[in-house]
Structure I
Amino acid sequence: MDHRLEEKLMQSFSHVADREKAAKYIEHHPHFFDELLALACSPDQERQHIMAAWVLEKYILPRLELLYPLLDVFIEGATVQQHESKRRPMMKILYHYCQNKTFRNALSTQQKDAIATACFGTLLEAKKVAAIAFAMKTLHFFRSHDRWIDEELNAYVERHLPNSSAGFRSVVRQIS
């Protein structure tokens, strides 16, 4: 593995401008994309893995088509995240990918099931509302894929709505 990318990520990318600069670096050095994806999708929680998830978000959102051949790897990566700072960018990317009707229609049944699993895992484990919001909005696309998704999403909302934040209630209004 070439460690130049990890070194680049460790140059403090906690500010949005730094993340955008790192995304530009990947744009100019696309051979680092696979390594960036591997670092972001890893369940590891070291700083370079967190930074990789943040940079991946900035890099991939305008280029979602790059995920198509690597979608199964990305979904698995989104499923295994335990760090709050990695969950949000992974769920945000997944939401934006699924928001694209062409990409969504090309998903296999297994991929839809894996996405539902990743999203429900986030709903059950995440503490911050941003990751939860992206997971709920992604699940909304698949309510008709399988009845259990709609039932479980409704049960989740019902259970959490009474003591929820304004942000959570806003997402519920969006998907209702």
Structure II
Amino acid sequence: MSKYTLGLCEIKVGDVAETGDMPDSLAKIGKTYKDTAKITQNASDVTEHYEEGKAAPEIRKKSKKIPTLEFSVMDADADTLATYIGGTATGSVGSKSWEFDGDEIVANKAIKVVTEQGFDIDIPNADIEATIDADLSAKGIFLVKFVVTPCATGVTGKKAFRCVPKA
């Protein structure tokens, strides 16, 4: 019996485990903005080798690309901005400010995409490129856009992108 993978419930994040496994402790990353979460895989880079005067290649060498996850989070606080974009959160709880100059290094995280049914997605070592995507018009909203790329480093003997059937 087939079971379609569909619907996003939440995206969870945790610290990268040295073993390459998903960490035991994961927390919801924030409020994922409606209809922004998607996983895509770009086409392979292809090198073709031809015999002189022939239209068809003798051989094709493909270099596959890893799928990436994209989504946006709304209602980000200063701590979220500091954790995923860089910078520092200063002040006391409830009135924290975010300060940023672009020199900060952002740590990789483990990401779990929890779906309504089918496969959940595990990325045990994710490079996260988070950027501000704010539309400050009357109908706009301040979003943080995430582009998540699975990394092989730290997942020795295991795969960097995993589709795990729901229990």
Structure III
Amino acid sequence: MDAKDLQKWQREKAKELFDYSHTLLEAAKKLSDHHLEEVEWGMKNALDSAKSAAKNDLEKLKSLQAEAAKEATKRAAAYQKKVKAVLKDLSEGAADETEKHLEKVRSSLVTWLEDAESKVPAHADKLSKVVNEMSETGQKMFREGRRIVNQVAETAEKNIDDLVKKSSGGKKKED
């Protein structure tokens, strides 16, 4: 790799890192916004409860707490979905970039092997074929692993949602 190619490659890598840092910054901003919403809601709820307690209005305080508990369950589920969406976008982007880099590496390896094939005639074509098949298999495994991870995450989220629904339903029946 000559100096010009190296500089070009370094510029590409710097741009990639810069873009990815902005992606991470945007994700952090979204997570902070969602978290801030919940903090503000919690503060408002605490202030209302404190006012009722100060007025010694126990009935209103009990009512506020019951309503806050119901609202907290709904808000927790919504918060979970918002956070999951941000993290899913982030992981999808990272996986896409990884897959792109794997393709570049595979392509470079195949090109190198094709060049080497002409220079090393004895069984080089067999070596080239084996390496090419191994790299293709590696890419397929990466894609399949990514699919399996997403499927497991979706199943886990569904199980958590079902558990939340059951616990919410059980509390409603007790009331």
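One of I, II, III was used to calculate helix-only ellipticity at 222 nm (-39500 (n - 2.57) for each DSSP H run of 4 or more, over all residues; to 500), giving -1000; which? The structure behind it is II.
Assign the value 4.2, calculated as distance in nm of label points 7 Å out along Cα→Cβ at positions 8 and 144, to the correct structure from I, II, III.
On the way: I: 4.2; II: 1.5; III: 3.6.
Attributed to the structure labelled I.
For the read-out log10 I(q)/I(0) by the Debye sum over Cα atoms at q = 0.12, 0.19 Å⁻¹, a value of -0.83, -1.27 was computed from one structure; give its label from I, II, III. Comparing all candidates, it corresponds to III.
Once relative contact order in percent (Cα under 8 Å, 6 or more apart) is computed for every structure in I, II, III, the highest value turns out to be that of II.
Each value in this text was obtained by applying a stated rule to the coordinates, not by laboratory testing. Owing to the predicted nature of the structure, the values given are computational and were not obtained by experimental measurement. Cβ atoms are built from the backbone, for glycine too; each structure is taken alone.
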